[in-house]
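Got some structures for you, see below.
Read the figures in this text as sums done on the coordinates, not as results from a lab. What you see is a predicted model; the values in this text were computed from it and never measured. Cβ atoms are built from the backbone, for glycine too; each structure is taken alone.
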Structure P
Amino acid sequence: MNRFAALLPVAALLAAPALAAAAGAPAVHPAISLRDYRSLVNLASPQFSPGGGRIAFLAIRADFPHDRYDATLMSIGTRGGAPQTLVAGMRGLHSPRWAPDGRAIAFVARSGRQPAQIFLVPAAGGKPRQLGFAPNGVEQFAWSPNGRAIAYVTPDSGISARAKASHHDLFTIHNDDYQINAAPTPSHIWLLPVAGGPVRQLTFGPTSVLENPPPLAGSVSAPVWSPDGKTIVYAQQVDADDSDTDKTTIVALDVATGAVRPLTDKTSYEYTPSFSPDGKTVAFFYPHGPGPLSFMDIDTVSVHGGKMHDITNGAGDIATTYAWRANGNGFLGIMDMGVVRDLLQARIDPHLCSPSSMLTTSTKKLKALLPSAIAVSAKGAVAMVADSARSGPELYLYPSEQSWPPVQLTSFNARFNHYAYPKSDVVDSTAPDGQWSDGIITYPNGYRLGDNKKYPLVVYLHGGPEAASSEDFDAGEIGPLRDLFAARGYIVYEPNYRGSDNMSDAHERAIYRDPGVGPESDIIAGIKKLERWGIVDPKKIAIVGHSYGGYLTTWSIAHHHFWRSAVVADGAVDWTEEYELSGDGNMAWVRASLGGSPWNPKSAALYRTASPMTYAGNITTPTLILSGTADITVPITESFALYHALASRHVPVRFIGIPGAHHLPQDPVHLELYYRAIVRWVVAHM
């Protein structure tokens with residue numbers, strides 16, 4: 001299998017050495033360095049115009065001098081040509097949406113010091129103008145079908161400035177994270193007339209539009225209008241508390257009366273609703289089961305409510321992104337499959353309302369395109385942001401769902417096609433209990449089969465755990481580490497241990513009440529297989545993990561002592577603290593994974609026996625700990641505990657705090673320093 005690059009759009013201070021061609025010898029492609037990635041452009045949010053002739057999208061670049069990422073709103077014709085820049089330089093630009101008549105594009109951005117608002121720019125270009133003013137800012141929005149109004153989501157106001165100034169600001173805490181400093185406020189839907197006039201609030205009360213990340217899968221999404229403009233559907237959370245994002249229901253809002261009704265008899269784990277093109281059916285995400293720790297399926301229900309129909313039926317973990325097919329008889333959804341991502345095409349039998357076939361529109365072959373965002377036009381064309389083994393993200397077009405290969409429309413990252421990358425392969429392994437897992441092995445630069453040399457090994461563990469290491473050019477958490485370690489002569493191994501979402505539903509559910517022992521056995525089985533191949537130096541193995549990968553890293557160094565060094569980044573190490581202090585739905589995640597709360601007799605003991613902190617006194621491995629000070633997904637308090645457990649026993653340890661970071665730095669400078677610290681620690685101890 002060919003090498004894939006896997007880097008975030010960040011620069012770093014570490015640069016892999018370039019390969020110099022000998023005089024008179026053929027030109028040699030240079031090895032890529034972190035500094036080269038300063039020019040990487042990420043693409044997002046493709047949206048077809050109503051007529052299907054143009055695609056709006058965002059081009060996102062890192063601005064290192066100002067330490068931020070800037071999005072530019074662009075559009076391009078489906079027949080190709082140069083992309084047109086529509087809006088540049090506005091902070092926080094996101095969510096471009098075409099007006100129903102195709103003459104303009106609305107988006108959310110900030111102007112000056114005011115909170116995010118809705119702006120409108122002509123489709124042909126021009127100066128954006130602001131639509132209305134939401135004092136507390138706009139979170140999500142959607143056009144009405146006739147284009148006369150926009151439904152937007154904004155949080156309620158909190159206590160008055162006068163009450164805050166006089167310190168009359170005590171508040172009740174419920175299922176909220178440990179950093180909360182004011183009462184949580186629900187988010188509600190308002191109606192904004194595009195031509196001007198007073199806005200109207202449509203939803204009220206203690207319930208909230210979902211505005212925080214769900215615990216397992218699914219995502220925050222905008223309200224969705226019915227084609228006749230009479231109904232809006234959205235994911236309603238039972239309250240505004242940030243750890244209650246499991247308590248969500250898809251509801252229908254009558255725009256005229258404000259009446260809200262649920263569409264199913266469920267009270268949790270329903271996300272990301274979408275109307276069918278004919279307006280008769282609503283699709284949404286719901287766990288395949290048993291229990292929420294399972295694949296996320298696409299279910300449908302009548303707009304009038306009633307029985308749910310599981311369309312994808314555990315065929316794959318769709319997780320975040322899907323779209324109705326233009327004719328309304330099925331869906332396209334992005335899902336992890338092995339070490340790639342693919343498009344699942346699910347069809348609906350109009351009589352049985354069940355899947356008639358499961359097709360993939362991608363390929364598992366070398367250089368396959370890995371989609372990250374999709375859109376479907378009214379005529380059935382598919383736009384896709386995707387990267388591949390050796391090319392950065394670009395915008396592609398399937399003129400129809402049957403077209404292959406897709407047409408590449410942009411070339412923002414063409415320069416990245418000309419570097420020399422290390423080679424990678426898929427590697428599978430079987431744990432002692434018979435659990436089968438796959439993973440990725442990346443060889444050192446210049447590696448040749450049969451060279452009879454043993455190399456240092458870096459094991460990288462992805463987070464989630466409902467995620468997977470995949471063959472992206474830009475691969476999330478691991479960022480530039482594959483290339484950096486390979487350039488230094490290391491092998492990199494990324495196991496998709498049980499709990500990962502890239503194989504079967506049973507493989508993902510296998511960590512239920514077994515968060516540590518089972519996944520660790522998968523990791524060790526993969527390492528032993530590489531050692532049997534004779535390519536790994538068993539005295540030079542390091543382990544690195546982020547989030548749940550940080551949990552497994554801590555678990556592994558507490559139970560094994562062959563590791564040369566370890567890096568625990570935003571790592572969950574104490575399940576009781578994770579349950580009691582975290583936000584973003586992690587309280588529900590822990591409860592669903594361990595089978596109850598810390599105070600449930602059936603699960604209480606597991607909170608201790610499955611926590612790495614219980615065994616921290618056994619750790620002897622030199623360990624680097626990194627944590628964001630604003631992380632509510634995995635509170636920094638857990639990192640403090642791990643640090644003191646090691647420092648008090650004089651285990652070599654360093655604890656780095658990242659100011660303002662929430663579960664990975666969100667700015668390019670801190671992200672650069674984060675990866676730099678990881679590489680330096682591993683290299684220094686290898």
Structure Q
Amino acid sequence: MKNSSERSALSIATLSALLALGAAMLTRVGLLFWAASEVPASLWPGIFLHGLYFDLASLGFVLPLILIYEALLPNRLRHSTIHRRARLLWMWLLLAGMIFIALAEATFWQEFATRFNFIAVDYLVYTHEVIGNIRESYPIGWLLAGVAIAAGTLLLVLRKRVLAADQRNLSRRQRLALLALAAVLPVLSYSTADTEQMRWSDNAFADELSGNGLFTFAAAARRNELSYPRFYVTMPQAGADRILASLGMTRPPLSQPDQILALPASASKSPFRHPPKNLVLISVESLSARFLGHYGSDAGLTPNLDRLARNGLSFEQVFATGTRTVRGLEALSLGTPPAPGQSVVRRPNNDHLTTLGSVLAQQGIKPYFIYGGYGYFDNMNAYFRGNGYTVIDRTDFPTASIPYENIWGVADEALYENTLRQLDSDAKNGQAFFAHVMTTSNHRPFTYPDGRIDIPSPGGREGAVKYTDYALGRFIDQASTKAWFNDTLFVIVADHCSSVAGRVHLPVEKYHIPLIFYAPGLLAPGSNDRLMSQIDIVPSVLDAMQKQGAEQFFGHSIFSTSAADDRAFIANYQELGYLKHNVLTVLAPKRHVEAYAVDPVSYETTPRDVDPELRDEAIAWYQTSAEAFASGALRIPATASTLATSSTQKR
């Protein structure tokens with residue numbers, strides 16, 4: 001039996017552990033209350049049982065710090081007044097930290113409906129924007145004061161119990177036991193617990209609720225980049241190349257990179273009266289298709305976008321590749337399926353790649369990346385500069401041109417004003433241009449200039465969408481007065497949807513985005529209801545402009561392929577989805593594969609058996625695209641003539 005001295009020494013660690021478990025459990029209860037309508041009551045016991053498992057696993061990493069402190073604290077200091085005060089301060093900080101983490105988890109859940117993941121890890125890198133966003137979105141002073149008061153109140157209740165832990169001395173044997181326990185606990189947690197164990201139900205909300213925020217944060221920090229061949233099911237590359245060739249892939253096969261392809265003659269059925277000279281690609285922050293009246297919304301938030309959809313060529317079934325801006329930028333520049341883990345935009349060695357900008361630059365069109373925020377965020381400036389784009393961000397905008405800005409960027413109208421100024425300058429000098437414009441206004445804190453729309457700022461998501469629509473419509477109207485307008489194709493698309501929360505890990509409807517080609521002087525109004533991936537925009541634009549190089553991308557032109565080739569890629573940072581023939585095939589870590597039947601109207605999913613043919617196609621696409629970046633096969637061909645030669649063969 002343990003003596004009283006040992007029980008006393010362990011009591012502070014035990015008390016801390018019980019407090020941490022209690023805080024984690026109360027956080028879970030709060031998040032479950034938030035998502036109760038999405039989680040059947042039959043899953044609640046499993047949520048708390050699995051949750052306790054992950055809470056204990058997280059303690060295995062946190063508790064050793066307390067055990068080491070207890071083991072190393074000299075007995076003479078244990079009884080001192082200074083230590084008692086330090087102990088109370090330390091405990092107050094611990095309690096405040098627990099409460100703060102609970103609030104942070106609630107805020108993160110409200111935005112993403114998940115426990116902390118790689119997004120939270122990335123946010124720590126960009127503290128200026130993240131802290132600024134929090135300050136502009138929430139009454140942070142009052143919240144911190146509330147945290148401090150709540151922690152102080154709890155400490156008053158626990159004060160006697162905390163101080164009682166220091167009443168007796170520790171022996172050398174007891175200190176060694178504490179150190180041994182501190183060494184064993186993290187090893188035990190690391191070897192037995194894994195975030196993959198969170199996938200125990202068919203309900204994504206239940207799986208996420210069963211996790212522990214600290215544990216998932218640590219796992220995301222460790223796995224911010226995932227090696228496809230290490231974590232996912234694979235096949236021989238030669239077999240993958242054969243599958244992709246049968247699906248119309250025109251890129252040189254990775255297993256025979258020097259092979260010269262005998263490309264078929266172009267079968268383009270471009271609806272353009274003549275090819276556009278210029279291109280303006282507007283990727284709109286978080287613009288889910290469900291916001292637009294054209295796609296079924298009755299909220300009346302997007303009169304300008306609906307007008308552009310009616311008067312342009314609208315695409316009805318387009319799906320984003322991912323859940324973050326860098327994924328959208330990756331798809332809209334590289335035209336490649338998403339790799340697991342971090343976007344190529346954030347990875348090292350991501351320069352001199354074959355991008356839409358680099359291909360157009362070889363053919364005399366000047367590429368720009370124009371962003372309303374600070375382009376160092378998410379490595380955007382470095383990525384686009386490294387791939388031949390001229391980068392313009394908020395630091396380049398004249399102060400007088402900015403009527404309003406928040407932490408994420410200038411108001412969209414200021415972004416467009418500065419874009420027009422640059423395009424006017426190029427057009428005056430006879431320079432053809434491609435401008436990739438990235439907006440910021442449709443983002444928390446959802447603030448914008450007053451007097452523009454009938455929803456006062458901050459107007460929440462609805463106000464931000466309506467202001468985004470206002471600014472974009474104003475931009476198009478202003479552009480329509482320019483001499484270069486009739487020779488320009490405007491492509492309006494979302495970078496990703498506003499939310500990807502759903503009962504499954506890849507809810508198809510939450511990846512549905514708008515796409516509009518607008519060029520009234522070149523293109524008759526129309527609608528296209530074929531299934532299309534965000535990565536198909538790059539080759540489709542090149543096809544429309546009759547420019548060379550479309551065959552260098554993984555995407556395919558919607559104007560040069562048949563409906564039999566239609567498929568889409570949707571992913572988060574771990575699950576890789578392949579949507580084809582109303583079946584979603586999902587590749588997951590630990591070489592796991594699952595499949596879902598997809599309702600063609602509602603996009604609701606139902607588990608089904610894996611189709612071997614679709615599974616192999618999914619593996620071929622994702623394995624090859626991941627290896628293409630890793631091996632350098634996505635880099636620009638050695639000379640511009642390589643591009644010209646391959647295009648001549650195609651024609």
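Points to keep in mind about this one:
- Looking across P, Q, the calculation of Rg/Rh (Cα atoms, Kirkwood Rh), for residues 196-331 alone that yields 1.05 traces back to Q.
- With distance in nm of label points 7 Å out along Cα→Cβ at positions 44 and 604 derived as 2.4, matching label from P, Q: Q
- Read-out relative contact order in percent (Cα under 8 Å, 6 or more apart), computed value 19, structure in P, Q: Q
- Percent of Cα pairs over 46 Å apart - highest-scoring structure of P, Q: Q
- Given -4000 for helix-only ellipticity at 222 nm (-39500 (n - 2.57) for each DSSP H run of 4 or more, over all residues; to 500), calculated: source structure among P, Q: P
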